[in-house]
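Several structures are given next for inspection.
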Structure P
Amino acid sequence: MAGFSMKIYPDNAVIMAPLAGYTDLSYRRSCRRHGCFYAFTEMVDTGSLVYSSRNTRKFLDRGAEEEWLGTQIVGCKLNEIEKSIEIINEHDFNVLDLNVGCPTPKVAKKGKGAGLAKDPEHVAKIIELMVKKSRAPVTAKIRIQDTTDPEKTVSLAKKIEEAGAQALTIHGRLLSAIYSGTCYADIISAVRENLKIQIIANGGVMDKDSYNKLKVDSGCSEIMIARGAMGNPWIFEEIKNDKSVIPSTEELANELELHIVETIAYYGENFGCKLCRKLILDYLKGRGFSGEFKSGVVKLSTVEEFKNFMNDLRKGPTERYKKWLKKNSNLQFESFV
């Protein structure tokens, strides 16, 4: 692959994806405590940013300690995109990314996100506009367009490259697959071989093993992580050290509690508590806590209730789970006790 004059990311960079409803300031701080450096704000809808509430503009908040931060827009109307860039230019970002990959029906059906990929010429026009107007370097994120024929994905990627994007992230699944099933790293690899700009692979990274597999299969040095970090900020430590990281109950509780405290401080008790419910369920997933214990999360609505819940969480997972783990896993059982 021929080199490009400017690389957005250094070799072997691990990047936290922009996740709608998740990668706000408190979420990023949690990930950064465990080694994340390259991160994005939540995906920002251009229409909401231009015409709507203060809450959308809050997505653009950057912590004073954040050395590197990108933001990502999703939209398809050129006038909205231009106005949104004017607003974004008032802030300091290292990258401005275009979302051409979001598979959510309410996004894709409006011709945004992954739906935008159906019109590559329009994608190119948007990238050209972004390059012209943005203070920050412009990148894009797409999905593969076919699971067997790389040409469709290569063609879309080339239009994005020719329009001036300096890097491209590719999720190795079709729009229809959403976030499940095989990640077709061979299609990502074909794009990498045919483009000059930096290609970042994305899709299915849940731990160090799936990270290493995607690197090998795609041939990409840089990898973007999305759902693998939900409730598991330790994934960044795991990848950095190439060693499984299993937080103890105390470590789990301490990180989750800090995440909750920062979220509520940022949004206020009412809205912050609502957001924290899904965060807690992500942290507890697969960690041996009973269904009854987890079902109580949806009822939490005050700071006091969260404190009581955390006291119960610190007692650890079920005894049945501990016994099963001790019998069936080579992981250090002591870390769960």
Structure Q
Amino acid sequence: MTPIKNCILNKDTTKNPIWLMRQAGRYLPEFREIRKSNQDFIKLCLNENLSSEITLQPIKRFGFDAAIIFSDILMLPYAINQEVKFEKGFGPKLGDLNIDKIKQTNEVNFTNKLNPVYKAISLTSKNHLLQNRDLIGFVGAPWTILVYMLNKMSPKKGLPKKFFNDTLLINNLLDIIETFLKLHIKNQITAGANVIQIFDSWAGLLENKIPDYIYKPTLNIVEYVKKLGVPVICFPRGIKDYKKFCEIVKPDAINIDYEVDPIKIIKEIKIPVQGGLDPKVLLTSKENLRKEVEKYLTTFKDHPYIFNLGHGILPETKIDLVKELIDIVRNFK
């Protein structure tokens, strides 16, 4: 069995598999070369040959234990007829929300629109580099997708006061999001993804309403993935109570963010754990990197643990420190 699946399904503690969120991306010179001549990010995600090549770049360079398909959680709003574009230095910008236009999307339209993503997964899964490695497919959690669709950009400054005004629209939208998230997951698994990660990047924005907007909708998705026979990892970034999340949502593994104390997590959580390291540690020194990495490895020594970060790898990360990170994890006793 592959290292990630062995850790999650067999609760294996003899090895700490390693992969990094956003490992296929902006810190790699070979990715930046491709990006130079492919300015439109959505079009790049829909180029099956380049998407597959980018997905495999960090496997070729570092030999991570898993690949994660080069794509984006916002491919979902794009596929249900909301305009999505990425502006350099700003991030994602979404068009006005037209619920009637969104409701015109059917399963065939949706699958056809994202077919290049599924072709990229199929192409990548057959590559010899993925022998004995997992290929991770992913989606945004319902709450995070809802936030982007209504807010129309990253809510870095928090949600506007009027965000929850139209509960009818929100509930309507959540139903649509859930339907197409399930289809997107099914299509990724059919194409060759054998692990699914659910990114709830903006879970930390909610102080209350968590049961309605995070627990319930995410549980529906988790149960669906489990029925398809594939392990599911959740990453409710910024959530205050990981223990309660795990008890209610019941993912197969939980990715923790860098603001939580790993010692608290080990005391409270029984399922396999992934991640935690602050990506900024990869901008410091080899000495500091070793100290911080070994803190996580020591804490989770007798617990099924997949080494990862507490958020995506930063664009300014040095290649040498990524190599050093892998050496520390691989040689830890």
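Where a number appears in this text, it was derived from the coordinates with a stated rule and is not lab data. Values in this document were obtained by computation on a predicted structure and should not be read as measured data. Cβ atoms are built from the backbone, for glycine too; each structure is taken alone.
Computed over structures P, Q, relative contact order in percent (Cα under 8 Å, 6 or more apart) reaches its largest value in Q.
Starting from the value 0.85: which structure in P, Q was FRET efficiency 1/(1 + (r/R0)^6) of positions 16 and 176 (r between Cβ atoms, R0 = 35 Å, to 0.05) calculated from? It must be structure P, since only it matches. When FRET efficiency 1/(1 + (r/R0)^6) of positions 72 and 304 (r between Cβ atoms, R0 = 30 Å, to 0.05) is calculated for each of P, Q, the greatest value falls to Q.
On mean count of other Cβ atoms within 10 Å over residues 88-95, which of the structures labelled P, Q is highest? Answer by largest value of mean count of other Cβ atoms within 10 Å over residues 88-95: P.
Using percent of Cα pairs over 15 Å apart, for residues 128-231 alone for the comparison, can you identify which of P, Q gives the largest number?
Q
If Rg/Rh (Cα atoms, Kirkwood Rh), for residues 64-199 alone comes out at 0.96 when worked out from the coordinates, which of P, Q was used? That value comes from structure P. Which structure, out of P, Q, was mean projected area of the Cα convex hull in nm² derived from, given a value of 15.6? Corresponding structure: Q.
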